[in-house]
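Since every read-out is calculated from the coordinates, none of them should be taken as a lab result. Only a predicted model underlies this, so the values are computations on that prediction, with no experimental measurement involved. Cβ atoms are built from the backbone, for glycine too; each structure is taken alone.
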Structure P
Amino acid sequence: MAAMSEQPISIAITALGGQGGGVLADWLLQVAEGAGWTVQTTSVPGVAQRTGATVYNVALFPPGDTDRAPVLGLIPVPGDVDVCIAAELMEAGRAIQRGFVTPDRTLLITATHRDYAIDEKSALGDGRRDGDAVLDAAKLAAQQLVAFDMEMLARHHGSVISAVLFGVLAGTGVLPFERADFETAIRQAGKGVDASLAAFAAGFAHMAESAGDPVATAPPEPEGTALPTSLREQITATYPEALRERVALGVARMVDYQDEEYAALYLERLEPFVDLAGDGTPLASEVARHLALWMAFEDTFRVADLKSRPERMARIRTEVGATPDQLLHV
């Protein structure tokens, strides 16, 4: 990091819609102003939730003996960013392309999960971009890199990713504020306080556990796919290890789409391709994926089913911090 005793600390935040980038910027403002610092925050909105991300600029200037007010930048300047925070992996790649991440000064904090772009999801085959290439570029571009699956950590604590990012930032020790200052900012905001504090603590703890490791890429262990015991035993007995995870995802989709009998039909249709493939890849793997998509086609009725589920409304109420006595219109 560059010496910042007489220079503003420049922080760039890139986030998609619903990831709490604006909340994260507001929390930072509360922390710094509470310590007597001069703060300026601005944002440049993207086009949509996935075709563009909002870039938030947070400039912090320490208190001094002079009465002159500092003039702070309105947008992040390429080559002049001290901390870059990306709430999604490809947004970290965009930040690197824009010059927000440089090896002489920038700490890059990025989530490693993916929110797939429209062209990735609409591709006939596997249209996903190579996330490993972005991580490799990040290791070269940043002075220090923190990267792991923060989205899973946020979901585990019933919060959004901004709270985990806030905890990770506090845990790096790059800002001259105490942990209590960060937690106070969350409490002062007054929305989803308990869940946000829990997610913040998880992010902070992750940094303490990975101290000395400039790149923390190991995500939390994912929760196992909930499947009926008989179907899980059938998968273990019939399919090679390389295929089991994908087949389990397909079976879980069938159970949710209809029932266990429909999931058994999925396995019955898939089995001949496993025999043909021998080692279980790559033919059976692709058949397992495409068969699951076609057998659980998301037509109008399926979308209506998903959108009308009580757990969806409960999740949305949690995400927006709605209290039980508040009306929520979606």
Structure Q
Amino acid sequence: MIRKEDIMCVEKTGFGPFWEEFLVFIEVGERIGGLYGLRVMKKKKIVDYGEQNMMHHEYYVRSRIRHSFLINTICGFQDYEHLFLLSEQSQNYLIKLINSEGRFSAKVSRFYLAEILLAIQHLHSKGLSYGFLSPSNMMIGDDGHIKLKYDFLNRIDCVVGDPERNVEYASIDYKERGEISPVSDYWSMGIILYYMLVGVTPFAAPDTALVVARIKRGRIEFPEFLDENARDLISRLLAVSPRDRLGYAEGDAETIRRHPFFGGMNWEEVLQKKVAPPFLFNTTRKECLSRSANLKVLYTTDYLPDQKDGYGQTFRGYGATYAPDTYRKIWRCGYI
């Protein structure tokens, strides 16, 4: 059984108007161990911002879109004042790896783009678009494979959305018309591929206004070392008109996979993680525990017997109320 005190908060990784996010380490005997992500949300502030429905919708959606290359939800639970959402997580971000390497080879870029493509097309198959796709939302597990973070911050109409942070990756469709669709995600993939291969984005500029102006101009400059297949795929993904963009027409999902840039790629082996990753990582227990704080110490507002949170039915059904038998239920369901 996992208890609140078994969750060790290693570091705070993000925060917003009504939430904080932590990298956490969990260890219970020999059955579970490793790094996870924990979002802690203040109930009162969720209500103040009017985001109650979004919290439930996100939990519902994320629990039903599990995929090898997505950050999957583990479980949700709550105490008197907070909602907790536990998910897969990693300390390794794609953007940091690109920056440390300077740029990737075509082989390494092809590996990561293939896994990103499968994750994005899985979302599309569920009727979902990613929205603001960028390397800062992509993690790499210790096993070396992509883990794409998909949560409520990808919602355009969320009051806490921040499209400006990813202005170089947000599609021209969004910048000009406020539109987000599956083909917008393919635009962002074109930017990401260029960034992996070159080390900078194709429309990089000192300020946001100039970035947008360069994107609307649509002129892409390729360094000489990029081969023709990479140039062609990037150009077709970054077509200014969505109708001209690879990924727009019915069946283009397969067309992208068949592009010569992916020549020789066994997509079934990619999905099953049978293709050897270019980088591996390792996070030790000692490293995590040396800089951690206990969740039960940080958040002390456990429910008392028969206590209610005062919000009626608002948060009912979000995960499970923290209690001694809560995690026994999770064990039986196989979530952890």
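Looking across P, Q, the calculation of distance in nm of label points 7 Å out along Cα→Cβ at positions 83 and 123 that yields 1.9 traces back to Q.
Look at FRET efficiency 1/(1 + (r/R0)^6) of positions 115 and 299 (r between Cβ atoms, R0 = 35 Å, to 0.05) for each of P, Q: the largest one is in P. Source structure of the calculated read-out (relative contact order in percent (Cα under 8 Å, 6 or more apart), 22) within P, Q: Q.
Structures P, Q were shown, and distance in nm of label points 7 Å out along Cα→Cβ at positions 59 and 267 at 3.5 was computed from Q. Of structures P, Q, which gives -15000 when helix-only ellipticity at 222 nm (-39500 (n - 2.57) for each DSSP H run of 4 or more, over all residues; to 500) is computed from the coordinates? Derived from P, not from the others. Looking at mean projected area of the Cα convex hull in nm² for structures P, Q, the greatest value goes to P.
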